[in-house]
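Participant: Take a look at the structures below.
Values in this text are rule-based calculations from the coordinates and carry no lab data. Note that the structure is predicted; figures quoted are calculated from it, not measured. Cβ atoms are built from the backbone, for glycine too; each structure is taken alone.
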Structure 1
Amino acid sequence: MQPLPALNLTGLTDLPPGKIAAIVTSLEMVVAPPARPDPAGTGAFFLDAIGRGDVARYLAIYRGLGERWMWFSRLVMPEAELAAILADPAVEAFAVRHGERDVGLLELDFRVAGEGELAFFGLDGSVIGQGAGRWLMNRALEKAWARPISRFWVHTCTLDHQDAPEFYRRSGFTAFRRSVEIDDDPRLSGAMRRDCAPHHPVIG
């Protein structure tokens, strides 16, 4: 494996072909924020728990939502490992339903004692702008703070929607860490289509 160059903290660092990089912002809250009302017109949305063994459904939703934003960690993970995560009672995974369609994903991870992670939070483009984001965040906060936790956190990155950090801030999260994440480009291995996330061009 080719070693990565040392990160230049005052300028550019060139990556080898085939690598991708993102700036990750981690945010947290240590008390439950005041409850916010659901937006008007969101009564048709509901959560449907994804079965502990339903890896195929989970991956279909994950891929459908995440290809725009380079969600790939679960696509390159062995299915047996993903199945074990979904089967863990400390993990809650839900499809967001609207009518007869799966239009979103909510995954909450409580495997670290005393804290919860908003592991995945995403919606189909067809329902964005209808209040679905606020509705889903309300559900996430309700479920998280119903657990015996003292910290709830999430991370987003520069591959995600540009409004994500501000949405999380408005929801009560505060940024506490910035990191650089480097990985193999999954479009080169075939784990994702080559035309995914065109805002982050393939090099290699």
Structure 2
Amino acid sequence: MKKQKTIAVLRLISELVAIALFVFLLLNHKLPFWIALFGISVVLSFALGRFYCSWICPMNTPFRAIDWLYRKLGITRLKAPKFLSNRFVRIGFLVLFVVSMILNIRLSLKLNILLYVAIFSVLLTLLFEEAFWHRHLCPFGTILSISSRKARYALRIEEDACIECGKCQKVCPSTSIVTLENGKRRNFGHECLLCANCIDACPVSVCQFEWN
């Protein structure tokens, strides 16, 4: 329990520092420098997985606040439309994002595309479950889901000790935890945000961060 609280505190500090940096860059018209930070996160994701998503991403911080509020109020959000839940939409949104960034630079438009994407993601998450953004639309998440496929640090579920309660699956914001034929749960690391929600929810402590 003490370890879980430590992780929660460290994550909160990391999120607050990251969002403060994002606002600072925004106010000083230097938001494109955020891409450099993301680039570093991509390199580190080959070993550390998608830590950027839950520990740094300025979009995920308001996601957490929305999720907390909706749970308190008992508000249920919509699931992702099936026709949008495929890899072509995911790749297409990434291509659109990259092209927009390139045109913005080449044409000297000086548009805060990162800000617009952040606002769009928050508005979308007010209506749809978080997984819609994390799994199907987020351009950053799409890149990280590729670069982190062989990550050495990941969330592992000890399947033999799993009691099949499904609590970890219910709190996973990216639906990276799936149910196997035998009822046990397994986590797909390249979609995992390393948020530790499942660690908090698991009653038998079979969800743990591990080095492979």
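Participant: With relative contact order in percent (Cα under 8 Å, 6 or more apart) computed per structure, which member of 1, 2 shows the largest figure?
Facilitator: Comparing 1, 2, the top value of relative contact order in percent (Cα under 8 Å, 6 or more apart) belongs to 1.
Participant: Which structure, out of 1, 2, was mean count of other Cβ atoms within 10 Å over residues 69-76 derived from, given a value of 9.8?
Facilitator: 2
Participant: Matching task: -6500 is the computed value of helix-only ellipticity at 222 nm (-39500 (n - 2.57) for each DSSP H run of 4 or more, over all residues; to 500). Pick the structure from 1, 2.
Facilitator: 1
Participant: Please compute distance in nm of label points 7 Å out along Cα→Cβ at positions 37 and 61 for structures 1, 2 and give me the label with the greatest value.
Facilitator: By distance in nm of label points 7 Å out along Cα→Cβ at positions 37 and 61, the leading structure of 1, 2 is 1.
Participant: When mean count of other Cβ atoms within 10 Å over residues 5-12 is computed for each of 1, 2, which one produces 7.1?
Facilitator: That value comes from structure 1.
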